[in-house]
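Visitor: Pasting the structures here.
Readers should treat all values here as calculations from the given coordinates under stated rules, not as data from a laboratory. Given the structure is predicted, the values throughout are model-derived calculations rather than measurements. Cβ atoms are built from the backbone, for glycine too; each structure is taken alone.
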Structure I
Amino acid sequence: MLSAHDPSMLAWFVTGAYFVGAALTAVAAHHAADRTERHFWIGCAVLLVLLGFNKQLDLQGYITTVGRFLARSEGWYEQRRLVQAAFVTALTLIAATSTAWLAARLRQSGPSVKIAALGIVLLFTFVLWRAASFHHMDIWVTRNIAGMRSGWWLELAGIIVIGLSAIASFRGNRATLA
């Protein structure tokens with residue numbers, strides 16, 4: 001049974017921010033100037049919804065538990081660091097490829113879309129830091145700064161950049177259409 005990973009008010013605030021960001025990007029998709037921007041904003045909405053659910057469901061924790069069980073039962077637990085490194089490397093390659101693809105695909109898009117893409121890069125960075133789960137990175141990501149985990153500042157920064165870019169996009173496109 002899935003339950004809330006972190007029931008604190010701040011965790012729910014970040015989760016809520018994901019869903020507000022998703023709603024803003026859905027509105028931006030509705031007001032998009034062209035097909036490429038519409039698809040971009042829909043993709044942002046889907047990404048933010050998935051990350052919002054993951055924020056509370058901690059799906060990567062379940063994957064880690066299953067991986068640990070398989071490693072022990074299949075006899076390769078001692079080599080788990082190699083598997084972890086391969087997993088983080090694969091995630092890094094996916095993030096880098098996605099970023100390059102976005103940069104090429106969005107070259108002709110307006111500034112709000114390009115800035116939102118930077119917000120996605122911030123979220124990719126946060127996700128990779130969490131996926132790495134190296135002790136020294138965990139210390140940085142979980143350090144308390146101004147009452148909130150430092151990693152959450154990076155996570156919120158990405159969400160805010162995307163959300164504000166979505167607002168700028170639909171306000172700008174609505175003004176041009178009027």
Structure II
Amino acid sequence: MGSVHLTSFVGGNAGPWAVDRIDAVTGPSLARVGKVAVIEGVGARLPPDSAWVLRGAVGPERLTTREELEALAQRQQPLGLPTATRAALIPIAKSQAWWQLSSEEQRVIFQDSSQHISIGMEYLPAVARRLYHGRDLDEPFDFLTWFEFAPEHDGAFDQLVGRLRTTQEWSYVIREVDIRLRREA
């Protein structure tokens with residue numbers, strides 16, 4: 001994968017993000033925890049006594065066109081804004097049927113049929129996100145998506161994920177956990 005920007009999401013009793021809820025959307029959930037720490041870097045020290053660690057690497061966007069990437073870059077806010085005190089970590093695993101599709105077939109389902117990018121664009125700049133890939137790291141989740149937003153955008157975020165979950169793309173999701181967080185001062 002070349003140079004890897006590895007990030008670990010650590011569920012336990014330490015970290016700046018307090019857990020409001022952990023919901024199993026599809027498949028088994030994760031252990032309930034009180035806090036989540038987001039730790040960047042290979043070999044970084046992880047908090048002791050963690051219940052779970054989810055790892056992902058930021059990599060090239062695989063199913064987006066250059067034009068879509070440019071449009072996203074123009075509209076999306078960066079992570080870490082002081083007003084973005086709410087977050088969601090949504091780990092997803094897709095079925096073998098998804099991974100047996102060619103990238104062209106995945107693209108047709110991802111955007112042409114499901115309108116994944118188009119739907120997401122409707123919620124920018126209110127919701128910032130970063131996608132992490134776990135499949136190439138032999139992690140239990142293929143994707144970890146981290147979202148940040150201000151409290152007044154809670155409803156918009158719920159609407160965003162609700163719309164995505166009704167698409168053809170989501171018929172390939174075999175495990176999804178929705179972890180809602182708030183940043184503590």
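Visitor: From I, II, which structure was distance in nm of label points 7 Å out along Cα→Cβ at positions 90 and 106 = 1.8 calculated on?
Guide: Of the structures listed, the value fits II.
Visitor: Given -5000 as the derived value for helix-only ellipticity at 222 nm (-39500 (n - 2.57) for each DSSP H run of 4 or more, over all residues; to 500), which of the supplied structures I, II does it correspond to? Please report the intermediate quantities before stating the final value.
Guide: On the way: I: -28000; II: -5000.
Computing helix-only ellipticity at 222 nm (-39500 (n - 2.57) for each DSSP H run of 4 or more, over all residues; to 500) on every structure in I, II gives -5000 only for II.
Visitor: Also: Name the one structure among I, II that Cα extents along the principal axes in Å of 43, 35, 32 was derived from.
Guide: Source structure: II.
Visitor: Continuing with the same structure: Which of I, II yields 1.53 for Cα Rg over 2.2 N^0.38 Å, for residues 18-97 alone, as computed?
Guide: It must be structure I, since only it matches.
Visitor: Next question. Taking FRET efficiency 1/(1 + (r/R0)^6) of positions 26 and 146 (r between Cβ atoms, R0 = 25 Å, to 0.05) as the criterion, which structure among I, II has the greatest value?
Guide: Comparing I, II by FRET efficiency 1/(1 + (r/R0)^6) of positions 26 and 146 (r between Cβ atoms, R0 = 25 Å, to 0.05), the maximum is at II.
Visitor: Given a value of 26, 17, 9 for semi-axes √(5λ) of the Cα gyration tensor in Å, for residues 82-161 alone, point me to the structure among I, II it was derived from.
Guide: Numbers: I: 25, 19, 5; II: 26, 17, 9.
The value was obtained from structure II.
Visitor: Now a separate question. If relative contact order in percent (Cα under 8 Å, 6 or more apart) computes to 30, which of I, II did it come from?
Guide: Structure I accounts for this read-out.
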